[in-house]
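Derivation of every value follows stated rules applied to the coordinates shown; laboratory data play no part. Predicted, not measured: the structure shown is a model, and the values here were computed from it. Cβ atoms are built from the backbone, for glycine too; each structure is taken alone.
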Structure 1
Amino acid sequence: MYIGIDLLPERASVLTLMDENGNYIDEIWMTLRGSKINSDDMHNSLYQLVIRDITNAKSDGEFSIVFMRDGDVYPEEIEDIGSFIESIANRHSKVKYAVLSVKKNAPYKLYRIDDDKNLYPNVGSYAILGEKHAILTSSGYPIIRNRLAKPLLIELVEVIPAGWYGIHDALKDSYKLSFMHWTTLTQKTKYPAPIKYADDLSYLISKGIEITGPPL
């Protein structure tokens, strides 16, 4: 399963849940004071999302969670996620999880080189920057033909247990999930759906518009 996390400081925080096939399952939101979710709110939100889903699915075996955070992942958030996983370990002892930071304002540009010419990158072009960092153009040529696609900066922040999930997995998930939501095809950047929905919901909630389900 995938959980998207987005915060709008002083306004709202939203967590969304999607299954391994990209189907939208649920969301939970709360008003936010400051720029961070406090530990109790994070724990309670995760518990409601995850336990409700696995209970409905009647699953008590092994499963995995990929957390996708819009922007920087704070150390407190990593601790809160780890604490939540520990709290459900007695009942679900085989829980694997990974935490990704996804940023749309990456300090990089990506080009396709052909006959020594710099051309617009194809949709799905990527570059590995290291074991924990990569950039990905989830949009690009031929969808957009006269503008340079802006790559997403993807950071693999945490993987427990070590080795089950790597930067290539993060790229694959981010790419496929960027096609699981409605958006303008010609945008220069496309977020993975868990983050895109959380981002849209946090904006609507900040304006006093409370909805359930994906903000189509």
Structure 2
Amino acid sequence: MNSFGPAASARRAGLAVALLLAAGPAAAAADDCPLPDDLGAGVFVSYADGVLSRFVRDAGGRVFEDAFFDPDFAEGYRYVTAGGLLPLVSYDILDGLVDPDSRTDTVYPMPEADFPAPAAGLVWRAEAEVRSQRDGNFRQLVTLNIGSPREARYGECAYEVLPVTLRFQDEISDSEEHLDFVLALGIAVFRAGGVTGQDYDVHDPVAIFRGAPAGLPEFRN
């Protein structure tokens, strides 16, 4: 089973071993920072370790995060979330394409319309069923804990964010993810994650921008 919730093998382990890009995209100028409308074509976050994440929002409010670990954009993961936060589906990306054989679904006991809106002070729990083509099916307690708003800077761009902890507990693992939920954009930017109570793997976002880098595979839903 996964160590960091339903997308562990792709989402977090990949970040830990990501190859460094020779030169990341230039940081956006302060007057060119992404806006909500940019999520139709893609908003991009680059990390100090070379990982590049693309965020795209569909008409139903789901957010697709495609993270690429190498300068050829060949390997990574896709993470699909409800409203940019709660995990729904994950895949590996191989040779620039989503691998359907790696699919993992997280199924909650309520419809997406009943998920809580992100807000300071929120604590929310649900027992979900994880359905993984690799690890089989198992029950998992998902806990969402949101702190007080603060400002976060990604390069030249500053946004108000809610600090979020997502905790995943099942019969053999207990792990956490720490994220910035960017209120203006409705996306969650990864900060750190690992086994609960142990040292976390920390990943520093260094820029947020619009406009796809050259060579990036086209987004396909």
Structure 3
Amino acid sequence: MKQTLGILLITAACLIGPAAVAGTYSTEATMSLQKDQGTVNVVVRVSRLLEQDGKLVEQLVTEPRIQTGPGVPASLYTGAQPSDPDYASRENVAVDVSWPYPNESGTAFCAVTIKRGSEVMSKSRLQLKIDGPGRVPLVVAAKDIDPNSVRVVEEKTSTCVLLEFAGKSREEVKKLAIENYGNKVRIQDSQGRLTEGGLSLGTYHETGMTLSCSSRNEAEQAANLLRGKTSK
């Protein structure tokens, strides 16, 4: 098994590798963090190795692509389905990727599994430790929020508070949301007191933000503070 691993820096960080030959396959994975856009782009190239005139040549099997965000694990499957009549003789590829939350330490990885039917033909994994400066909680002041925009909604796994900033541009809100995705939020009421406000989970409309709370009570409390009511 031949493995090569290289690291190339672009924008914030870009990784190339590992290129691995296992049996008759070659796998290359590229992960690139686009910090300004808040995305992680992953390109995987899987090739079948064939011998021609005494040399190994590559025949492309698939080239799946994934776009996700820091702190948001993602998976992709491509290839034949178990219900297909020729499933046992065709390749399928599963890709799992993850990158730490913005500015946080952790491990970025891309794992690629190649199967023919249910038989594993090759496994490879790109992994790199990321050292970040860490983050302080995001403080959202009630005075900066349009009180009429604040509402509580029930999602599948959590209760969320939707809010819109007053006086911030779309670009400013997007930057704030990208930098604080998954970050703890503290709400500053009209008297300057701070209260826990859940986690920041991205933008809402063009000038808003979504806060994920652990309970309905926490969400209602956060919403009331953002509407200008003071904490007790």
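Structural remarks
- For FRET efficiency 1/(1 + (r/R0)^6) of positions 38 and 174 (r between Cβ atoms, R0 = 30 Å, to 0.05) computed as 1.00, the structure of 1, 2, 3 it came from: 3
- Mean projected area of the Cα convex hull in nm² - structure with the largest value, from 1, 2, 3: 3
- Taking Rg/Rh (Cα atoms, Kirkwood Rh), for residues 62-157 alone as the criterion, the highest value among 1, 2, 3 goes to 3.
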